[in-house]
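Enquirer: Pasting the structures here.
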Structure 1
Amino acid sequence: MPETIVIVGAGQAAAQAVDSLHRDGYTGRLVLVGDEPYLPYQRPPLSKKFLAGELPLERLAVKPAAFYDTAGVTLLVGARAEGLDLAGRGVLLADGARLGYDRLLLATGSAPRKVAVPGHDLVGVHYLRTVADVDRIRAELAPGARVVIVGGGYIGLEVAATCRSLGHEVDVLEMAERVMNRVVAPAVSAFFAAEHARAGVRLHLGAALGAFLPRADDSRRLGAVEIAGGARLAADVVIVGVGVLPNTGLAAAAGLACDNGIAVDEHCRTSDPAVWAAGDCTSQHSRRYGRRVRLESVDNAFEQAKTAAANLRGGAVVHDRVPWFWSDQFDLKLLIVGLSHDHDQVVLRGEPASRSFACCYLRAGELLAIDCINSPKDYMAAKKLIAEQVRCDPRKLADPAVALKDTVLA
C-alpha cells in the first residue's frame with residue numbers, strides 16, 4: 001500500500017477518488033489539493049439551480065466536511081499546484097511548499113474556452129465554470145436584465161433557460177446553423193430550438209460573434225454585442241459558453257504524454273507509472289468506439305476516479321464503460337447514452353410534438369448512441385444494449401410502442 005497519495009484537483013473526480021479509497025480501506029496519508037476555497041463541489045447545478053438561487057452553496061458539496069475528517073484527508077483548499085517533480089515524486093505549490101507522494105492522481109478538470117474579440121475584458125462579460133463565476137454573474141443580473149449567451153451548446157442553453165425563467169431578456173448567439181450541433185441530430189436540435197423560442201429565448205443561428213461594445217456612458221462596462229456583419233444586441237450581461245479545454249498545463253510541463261487531454265491507459269494511468277488521472281482533463285482509448293476520446297461528464301469523472309482509486313492501491317481494474325450525459329432545460333431532461341460519431345443512420349423514435357421521444361444513431365445497423373428526451377425507459381434500456389453492441393431493426397426502433405430491447409435483431 002502506498003504511504004502517501006496526493007490528489008491534485010478538487011472536483012467530482014477528486015471527491016469520488018477519496019470516497020473509493022476510504023471505502024476500500026486505504027489507511028495511508030491522503031492529501032487533496034484544490035485551488036478554490038471550497039470543498040469539492042458539483043458543477044452541473046451551477047448553470048441551473050445554483051444560478052437561479054434555488055440551491056445554497058453548502059448543498060453543492062459532493063461530500064460534507066465531516067466525511068473528509070472521517071476519511072483522514074488533509075484538505076489543502078485554496079492552494080494552487082504550480083509544478084510536478086516526477087523524478088522526485090513531488091507536487092510544488094504556489095506558496096513554495098512541496099508535497100511528496102508515492103502515488104499521484106491528477107483530477108484537474110477543464111477550463112472555459114475563451115473568446116478573443118474586441119471588448120472581451122469589459123465588465124459584464126462572463127464565463128461560467130466556478131462558484132465565483134456564478135457569484136459575479138448573479139451580482140449583475142438586475143431584474144429584467146438583458147442577457148446575451150454566446151454559444152448554443154449544453155451550457156449555453158441551460159443558462160438561457162435559467163435566465164429566462166428568472167424573467168430576463170435572453171438572446172443566444174450560435175455560430176452553427178443549429179443548436180447543440182456537435183452532439184445531437186437535426187431533429188433534436190429543432191425540437192430544443194422550438195422549445196426555447198416558445199419560452200421567449202431569441203435564437204440567432206449562423207451568427208458569428210464580432211465584438212463586445214462598451215456603454216456610451218461607461219467605457220469599461222458592457223453595453224452591447226455586435227454580430228459579425230454589423231447587427232447589434234443590447235446587453236447588460238454576457239455569458240460565454242463555447243466549450244472547455246482540458247487543464248493539462250501541469251501534466252504537459254512535467255513531460256506527461258498529452259493528447260487532447262492527459263493521455264491515460266485503460267487503468268487510468270499516465271505515461272509516468274506513479275501518476276494516474278481522471279475526469280475532464282483526460283483522454284483515453286475507448287474499446288467500444290475504437291478511438292481515443294475525452295469525455296466531459298460527471299459519470300465519466302466518477303467512474304474513472306473509481307478505477308484510478310483501485311489502481312492507486314495496486315489493482316489492475318480496467319475502465320471500459322459506455323458514457324452518458326444529461327442536460328436539463330426548462331422542464332425537459334435530455335439523456336444521451338453513447339457517442340454518435342461516425343453514425344450512418346438516424347431513427348426518430350416517437351414524435352417530438354409529444355415532448356417525450358428518442359433519437360437513435362446506428363452504424364451498419366449497430367446501435368451506437370441514443371438521445372432520450374423525457375424518455376427514461378429508453379435511456380435505461382439503451383445503456384445495456386449499446387454496451388453489448390447489438391444490431392437493431394430500424395422499423396421497430398421507430399415505433400415507441402415496441403420496447404427497445406425488442407428491437408434487437410437475432
Structure 2
Amino acid sequence: MKDGALFLGWVFLGLTVRAEELPSTLILSWEKNPCTSMTAQWIRGPGLGDAPTVERPETVQWKKAGAEKWEFMSAEFFPFPDPEKMGRSRWTRVKASWNRLEPGCEYVFRIGDSPGAKFCTAPGEIGSGVTFVEGGDVDVAETSAQMMTLGARQDPLFISIGGDLAYEDGHDVRREIVFWQQWAKTARASDGRRIPVVAGIGNHEVKGGYVQEGASFREMKARAPFFYALFGGLYEKAEPVALDFGNYLSLLLMDSGHVLPIPAQTAWLRENLKKRKTVPWIFASWHVSTYPSFRKWKEQKEIVLTRAEWVPVLESSAVTAVFTHHDHNLQRVETEGLAGRKIPFLGNGAMGVEARPRNCAESEKLSKAFAQTDYVHVVRLRAGGATVCSLGPEGQELDRVEFSGRSQP
C-alpha cells in the first residue's frame with residue numbers, strides 16, 4: 001500500500017461543507033435490476049456535513065432528463081460503522097433508492113440545494129454496444145486516483161472492483177471515508193455522469209481477512225462492517241450474487257473465502273451458470289487469484305480451493321471469462337481445459353497498489369500476457385463479439401483479447 005498520499009484525504013475531511021454542495025462521498029450502485037433501479041449513498045458527520053434527523057430529513061429531488069416535473073423523496077439514514085470509537089457512531093450513512101425506472105435512460109437528481117447530478121440506467125438490450133471497466137486492489141494513494149480516473153475516461157456503464165478497495169481491514173473508518181471521497185471525485189464520465197460501482201469483497205474488507213472456522217454468516221458480516229453497510233442491500237443472502245444486465249450480460253460475484261466458505265458456493269455457481277446458458281456474455285469475478293502470479297501455486301488454501309472447486313464447473317459452462325485479483329500485477333492465463341473448455345482468467349488486481357513481480361512457475365506456463373504494472377480492463381461488448389483491452393497507467397495498451405460469440409479467443 002502507498003500510504004504517503006493518505007494525507008490528501010485527511011485534508012478533504014477538514015473542508016467546510018455547505019448545504020448547496022453535493023456530498024463529497026457520493027456513491028452510486030445497484031441493489032436490484034440495473035436496468036430499472038439505482039441506489040445513491042453518502043456519508044455525513046465530522047467534515048462531511050450535518051447528519052439528517054427525523055425532524056430535519058435530507059430531501060432528494062429527481063426526474064428523468066428532459067422532464068419538467070421534479071419528484072421528491074426523503075432519504076433514509078443509518079449509523080455508519082465506527083469500530084475504532086467502539087461507541088456511538090460519529091458518522092451517518094444516507095441513502096436514496098430509485099425503482100421502476102426506464103432502461104437505458106438518463107436521470108437528474110439533487111440532494112438538498114445541491115447542483116444537479118446525473119446517472120444512467122443500464123440498457124435493456126445491448127444495442128450498439130456496452131462498455132464496463134474492471135479492476136481490483138485500489139487503496140487511497142495518488143496512483144489509485146490516477147487509475148480510477150483512467151477507468152472513468154472510458155465512459156463505462158459501471159466500474160467493477162473485485163475487492164480490496166480502501167484497505168481498511170474492517171476497522172479504519174477514516175480510510176474508508178477517504179476512499180469514497182476519492183471515488184466521488186474521479187468516477188465521472190466525460191459528460192459528468194456519475195458512474196456506479198459494482199463492488200466485490202476481498203480480504204482487506206474483513207477483520208482477519210478470511211472466514212473464521214465455525215462463524216455464522218451474521219458473525220462474518222460483522223467482521224466486514226463497511227462493506228455490508230454500503231453493499232449489504234446487494235449481498236443480502238449467504239451466497240454469491242448474480243447481477244443481470246438485460247438479456248446480454250451477467251456478472252457472477254463470488255466470495256473467495258472471506259465471508260463465505262468456498263466449497264459452500266460451488267453448487268450455486270453450477271446452478272447459476274446453467275440458468276444463464278443463453279446469456280451471450282457471462283463473467284465471473286472474485287478476489288483471490290486462482291492462478292497466482294506473485295504468490296506460489298499452493299501458497300494459500302483459497303488459491304487451491306477455487307482451482308479445485310470452481311474451475312471444473314466453469315470449464316464445463318458457457319462462461320466468457322473470469323476476473324481475479326489479489327496478486328497486484330497484470331496477468332492473463334488460460335485454464336488447462338481438463339473439464340472441457342479452456343477459460344481465460346484475467347487479473348491479478350493492480351488498480352493503484354504497488355505492482356509486484358511474477359513469481360509462480362505453474363501459472364507462467366499457462367500465461368498469455370503479463371506486466372508488472374497497474375492496469376484496468378476495459379470490456380467492450382457488442383452483439384456479435386467482445387474485446388477486453390488492458391490499459392496501463394498512462395492509457396497504454398498492455399494486452400488485448402477478442403471474443404467472438406461464445407468461442408474462445
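Enquirer: Have a look at 1, 2 and say which one yields 2.5 for distance in nm of label points 7 Å out along Cα→Cβ at positions 180 and 300, as calculated.
Expert: 2
Enquirer: Using the calculated result 3.0 for distance in nm of label points 7 Å out along Cα→Cβ at positions 68 and 188, pick out the matching structure from 1, 2.
Expert: Structure 2 accounts for this read-out.
Enquirer: Given a computed value of 2.9 for distance in nm of label points 7 Å out along Cα→Cβ at positions 116 and 308, which structure among 1, 2 does it belong to?
Expert: Derived from 1, not from the others.
Enquirer: Could you tell me which structure in 1, 2 was used to calculate FRET efficiency 1/(1 + (r/R0)^6) of positions 156 and 252 (r between Cβ atoms, R0 = 25 Å, to 0.05) as 0.30?
Expert: Working through the options, I get structure 1.
Enquirer: Now for a separate question. With mean projected area of the Cα convex hull in nm² derived from the coordinates and found to be 21.2, which of 1, 2 does the value describe?
Expert: Working through the options, I get structure 1.
Enquirer: So mean projected area of the Cα convex hull in nm², for residues 172-315 alone, computed for just one structure, reads 10.4; which one of 1, 2 is that?
Expert: Computed on structure 2.
Enquirer: Assign the value 25.6, calculated as mean count of other Cβ atoms within 10 Å over residues 148-155, to the correct structure from 1, 2.
Expert: This figure was derived from 1.
Each value in this text was obtained by applying a stated rule to the coordinates, not by laboratory testing. Quantities reported herein were computed from a predicted structural model and do not represent experimental measurements. Cβ atoms are built from the backbone, for glycine too; each structure is taken alone.
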